[in-house]
1. Tell me which of P, Q gives -9500 when you compute helix-only ellipticity at 222 nm (-39500 (n - 2.57) for each DSSP H run of 4 or more, over all residues; to 500).
2. Mean count of other Cβ atoms within 10 Å over residues 86-93 computed as 13.1: which structure among P, Q?
3. To test your reading of the models, identify which of P, Q gives 1, 7, 11, 14, 17, 18, 16, 10, 5, 1, 0 for P(r) over Cα pairs in 5 Å bins from 0, in percent when calculated.
4. By the measure mean count of other Cβ atoms within 10 Å over residues 78-85, tell me the structure among P, Q with the highest figure.
5. If we compute distance in nm of label points 7 Å out along Cα→Cβ at positions 22 and 150 for structures P, Q, which one ends up with the highest value?
6. Taking mean count of other Cβ atoms within 10 Å over residues 30-37 as the criterion, which structure among P, Q has the greatest value?
Structure P
Amino acid sequence: MIARLIPSRIQTQWLNPMIKMLLLSAIVFAAGIGIPVMAAINAGLGTRLASPTFATAILMFVGLVFATSYLLVQGVPSFPTRMPPLYSFSGGFFVVFYVLAVTAIAPKIGLGNAIFLVLLGQIVSTSVIDHFGLLGAVKTPISAQKALGIAFMTLGIILARRVV
């Protein structure tokens, strides 16, 4: 899967694991930058259209067009011999829920507050998923050091953005 993110012409012998990790980290970092940008754009669209749901549908349609185009350029993979677990298909629900929630709520509580609360939710859920090895994740128990780090991150979010 990681190999599919980097074009094959870049995946040569000279691309050592450290450079590959830095490149992949930069891509994920850029995706993280895109989340609040997307939230701000879509919240504005939802306000202008007076319908967060319509704005979410437009965003999903544009995303479908781009994802399908990229899939066609990359090459459509063959279907697996075994059917993936049904929960594997629920990701679309979570994307729509996230986009709709942020599109509707960010104009009311502020984009920063909305994104910080999303971040807090991500911190909590990733910790639980990793601790128990849920949904196929690598099991990494929450150590005292990790719990303290999570607590500091949570405190930082609370101090940086006062929601109430």
Structure Q
Amino acid sequence: MMAPASSLRICRANYANPVHASALVSLLDAYASDPMGGGEPLTGFTKTNLVAALAARSQAFSVLAFLAGDSAVPVGLINCIEGFSTFACQPLVNVHDVVVLSAYRGQRVAQKMLVLVEEIALQQGACKLTLEVLPGNAAAIKLYRRVGFTNYQLDPAMGDAQFLQKWLRPHE
């Protein structure tokens, strides 16, 4: 039986903490394996090196959700990377990964984690949060709109921005 999300402990991840590091990798692997994450588990390289690579980047931070209590069962993760808004001449925070294990979806776990993300971003002087979401992920879009995210546009006549990518080399 799953515990309600009201019994969550939300915290900023400490990449040097083995419990946090293990939770980060296991949650991201679950997300990568989900259809919304591409349906493929993380590579061995990523599992081995991700936490150290994040820790080496001062512009990265993560937020974790654990079930409260002695067991510290991880149920949610948000990875964030600081960027820069040239128009505002201020940092921004890109919400890069949002993970909630399927048994805990619909309990506002991500919303509770996003509260801490916003607090951290404000402490770092960020002017805004950004994120990308797949159009077929209606539940996530509903959440993001509920907490204040809108489509990015500069001029309504030009439409909404699109998120594009170009691989420069194969990922391992």
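1. Going label by label, the one that fits is Q.
2. Q
3. The value was obtained from structure P.
4. If we compare mean count of other Cβ atoms within 10 Å over residues 78-85 over P, Q, the biggest value is for Q.
5. Result for distance in nm of label points 7 Å out along Cα→Cβ at positions 22 and 150 over P, Q: largest is Q.
6. Q
A short reminder: the numbers here are calculations on the coordinates, not readings from a lab. Model, not experiment: these values are computed from the prediction. Cβ atoms are built from the backbone, for glycine too; each structure is taken alone.
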